[in-house]
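Below are structures written as C-alpha cells.
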Structure 1
Amino acid sequence: MNFVVTGGAGFIGSAVCRHLCANPAYRVTNIDKLTYAGNLASLRPIENAYNYRFEHADICDDRAILEVLHRDEIDVVIHLAAESHVDRSIDKPAAFIETNIVGTYRMLNSALEYWRRLPSEKKSRFRFHHVSTDEVYGDLPFDNSVFTEQTGYAPSSPYSASKAASDHLVRAWNKTYRLPVVLSNCSNNYGPCQFPEKLIPLVILNALDEKPLAVYGAGSNVRDWLFVEDHARALGIIATRGAVGESYNVGGGSERTNLGVVEAICDILDNRRPRSGGRRHRDLITFVADRPGHDRRYAIDASKIERDIGWTPLETFESGLARTVDWYLQNEWWWGPIRRERYAGERLGEVCEGAV
C-alpha cells in the first residue's frame with residue numbers, strides 16, 4: 001500500500017512516517033514545504049529506508065501534488081500539513097488561512113482529479129484522510145461534558161477556525177464529488193520531536209535554561225493529552241480501516257490542567273536533572289496574562305474509534321510524559337539548533353496593533 005503523508009517533516013507527520021515505514025508492506029512519500037517547524041532530522045531513523053521517500057513541495061502547488069500522486073501510485077493520502085500553533089495564529093492569521101484552508105482545497109482538487117482517473121479496483125481502495133483537531137469544537141465548561149463526533153463546531157481562535165473550515169471542505173468534497181474521505185479530530189499531542197513553541201517541550205527546555213516557566217492566567221485551563229506515537233497508530237488504522245465519510249475523535253483520556261502539566265514536568269526534572277542548591281523547578285513557574293480567547297477545557301470521547309476499529313492509547317500521561325522529558329534530555333542535537341537559530345522560547349500570541 002502506497003501512502004502520501006503531507007507535513008511529514010512536522011511533529012505528528014514525522015511520527016506517522018516512522019510508524020508506517022515499520023510495516024514492510026507500506027511505501028511512504030513524505031511531502032513537506034519545510035516551513036519553520038519542519039525538520040528532516042525527525043526522519044533520521046528512516047531517511048535511508050527502502051520504503052521511504054521525501055518530496056520537497058507545497059500543498060498549494062496542486063500540479064506538483066498531482067504529479068506525486070500519479071508517479072508513486074498513491075492509495076492513501078494522510079493530510080497533516082497545517083499551521084498549528086494557536087499563539088502564532090493570533091499574531092499572523094494569514095498563513096493559517098492560506099495553508100489550512102486554501103492548501104486543503106488544493107489537496108482535495110488534486111486528490112479528486114487523481115482518483116477519477118484510477119482504474120476501478122484502485123479507485124475503491126483510495127482514501128483521503130484529513131487530520132484535524134478537537135479545537136474546532138470550541139470550549140467546554142468545567143464539568144463532565146465531552147466532545148463527540150456529533151458536537152457542533154464553535155472555534156475560538158484563527159487556528160481552530162481555519163481547521164474547522166478545512167474539515168467542512170473535506171466533507172463537502174465527499175458529499176458533492178464522492179471523493180472517499182475519512183476525518184479525525186485529535187486532542188493535544190505531545191512527545192519526541194515536537195517543535196519547542198508548544199507547552200510541554202517549551203517548559204522542559206526553558207526549565208533546563210533556568211528561564212521563567214510562563215503559565216497563562218491561573219493555569220486552570222484543561223486539555224486532554226495524547227502521546228504522539230499513540231496518535232500515529234490511530235491515524236494508520238483510521239486511514240486503512242475507517243469507514244468512508246466517517247469522523248473519529250482520537251484522545252488520550254488524560255485531562256490535566258495546564259498548571260498540573262507544568263508541575264509534573266518540574267517534578268520529573270527535579271529527579272532527572274536537579275537544580276543547584278536544592279532549589280525546585282517549580283520555583284521557576286511564573287503566572288502571566290492569559291491568552292486572548294483561551295478556551296477553558298477540551299475533552300475527547302474516543303469510544304467510537306475504540307468500538308469501531310479497535311484503537312486505544314498505550315501510554316498513560318505519566319508514562320508518556322516521562323518518556324518525553326527523557327527524550328529531550330538525551331537529544332540536544334535535535335533541539336539545540338532550533339533554540340539557537342529559530343526559536344529561543346519567547347512568548348508568542350500577544351495581541352498587538354497590526355497583528356493581522
Structure 2
Amino acid sequence: MKRGSIVAVATVAALSLSLSACGSEESSGASGSSGAAGGSGVQCDGKLQLKGSGSTAQANAMTVFKNAFSEDCDGANVDYTGGGSGQGITEFTSGITNFGGSDSPLKEDQAKKAEEQCGAPALNLPLVFGPIAVAYKLPDNQQVNLSAPTLAKIFSGAITKWNAPEIAAENNGTALPDLPVTVVFRSDESGTTENFQKYLGSAAPAEWSKDKSGKAFKGGVGQGASGNSQVAATVNKAPGTVTYTEWSFAKAQKLQIANIITSAGPDPVKLSAETVAKTIETAKFKTPGSKDLVIDTEGFYKPSAAGAYPIVLATYEIVCSKYKDAEVAKGLKTFLKVAASQPAQDQLGDQGYAPIPESFRATLNQSIDSIQ
C-alpha cells in the first residue's frame with residue numbers, strides 16, 4: 001500500500017473538525033442535502049464533514065478521494081491526517097475520527113475496542129491497493145527476473161553477487177555484472193516492510209523463516225533508510241543496490257523494477273496496473289459472504305492466476321457497521337462510494353496505486369451499502 005503499491009506519502013490538507021467516529025451527535029447544518037453527485041454518480045447524503053486518520057501509504061489516494069468528494073458533493077470535506085496505521089486505529093477506537101486507515105485489518109483486541117466504541121462490529125474495507133516494487137540499480141538498465149526464493153536469499157544475505165548462479169538461472173544465462181548486492185531496507189516500521197516480509201515468508205518459507213515478519217525489517221542484511229522516498233533515493237545513488245518500495249517511489253527515481261517469477265507459471269510477471277488488477281480480481285476473503293472484507297493475502301503471494309503480480313499491499317478503511325449518528329453513517333457511505341467509483345479510482349494510477357477492477361468494486365459497494 002503503501003503503498004503500492006504498491007505506495008506514495010503526502011500530507012492531506014487539514015481542516016480541524018470536532019466529530020466523533022461513533023458517538024452521538026445532533027444533526028446540524030453540517031449535514032449535506034441529498035442530490036446526485038458529479039462524476040461518480042453517487043447520491044450525496046448525510047453529514048458531509050468527515051474525519052479520518054491513519055496509514056500514510058494511502059495518504060495520496062485520500063487526497064484524490066477528498067477532491068472527488070468535494071467536487072461531487074457541495075460543501076463536502078474529509079479531514080484525513082497521516083501518522084500511521086496504529087494512530088489511525090487508536091483514534092478510531094477512541095471515537096476521535098469517523099474512520100481509520102490501516103495497512104492491516106484489525107487484530108482481535110483492536111476489533112473488540114472498535115465494537116465497544118461503535119456499539120456494533122467494525123468492518124475492514126480494502127479501498128486502496130499499492131503494489132510493492134523490487135527496485136534496483138544496475139548498469140545499462142539491465143532487466144532482471146527474480147523468484148521469491150531468490151529474493152529471500154538476496155535480502156537475507158545468502159546471495160551476495162548479482163552474477164550468482166541463482167540469479168543467472170532465472171535470467172536465461174544473461175551475462176550479469178560482477179557487482180556486490182547491497183540491500184537497502186526500511187529502518188522505520190512500515191506496512192510496506194510487513195507485507196514484503198509476509199510475501200517472502202509465504203512464497204519462500206524455506207529461505208525466509210516465518211518469524212521474520214512484522215513492520216520492522218528482521219533477520220535480513222543491508223543498510224537502513226527511513227521512508228519510501230529515502231530507500232528509493234539511496235538505491236539510485238549506487239549500482240548494485242536493491243530494495244522493496246512502493247511503486248510510485250521506484251518510478252520517481254527511475255529505478256529498474258524486477259519482474260517476479262510466481263507459483264502460477266514460469267513466465268516472469270512485470271509490475272503494471274494490469275497485472276495488479278488481475279491480482280485484485282482473484283482476491284479471496286477470510287470470511288466468505290461477510291461484509292467484513294479481510295483479504296486472505298496468501299492468494300496474492302502465491303497466485304494461481306498466470307500474470308498476477310504477487311506483492312500487493314491492501315490498505316483498509318476501518319469503519320463501524322452501524323453508527324450511533326445516522327447522518328454520519330450516510331455521509332461516510334457517500335464518501336466511500338465516491339472513493340470506490342471508477343472516476344476516482346482511475347486517478348490513482350498516477351499516484352502509484354492500482355485502481356480496483358469492476359468485479360471487486362461490486363463486492364466493495366455491497367459492504368459499503370450495509371453500513372447503517
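For FRET efficiency 1/(1 + (r/R0)^6) of positions 170 and 338 (r between Cβ atoms, R0 = 41 Å, to 0.05), find whichever of 1, 2 sits highest and give me its label.
1
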Here distance in nm of label points 7 Å out along Cα→Cβ at positions 58 and 202 was calculated and came to 2.7; which of the structures 1, 2 was it taken from? 1
For which of the structures 1, 2 does the calculation of helix-only ellipticity at 222 nm (-39500 (n - 2.57) for each DSSP H run of 4 or more, over all residues; to 500) return -12000? 1
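Comparing mean count of other Cβ atoms within 10 Å over residues 66-73 across 1, 2, which structure shows the greatest value?
Ranking 1, 2 on mean count of other Cβ atoms within 10 Å over residues 66-73, first place is 2.
When mean count of other Cβ atoms within 10 Å over residues 178-185 is computed for each of 1, 2, which one produces 21.9? Display every interim value, and only then the final one.
Numbers: 1: 21.9; 2: 18.2.
Going through each structure in turn, the value belongs to 1.
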Give the label, chosen from 1, 2, of the structure having the highest value of volume of the Cα convex hull per residue in Å³. 1
Can you say which of 1, 2 returns 3.6 when distance in nm of label points 7 Å out along Cα→Cβ at positions 98 and 250 is computed? 2
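Bear in mind that the values in this text are calculations on the coordinates, not laboratory data. No experiment lies behind these values; they were computed from the predicted model shown. Cβ atoms are built from the backbone, for glycine too; each structure is taken alone.
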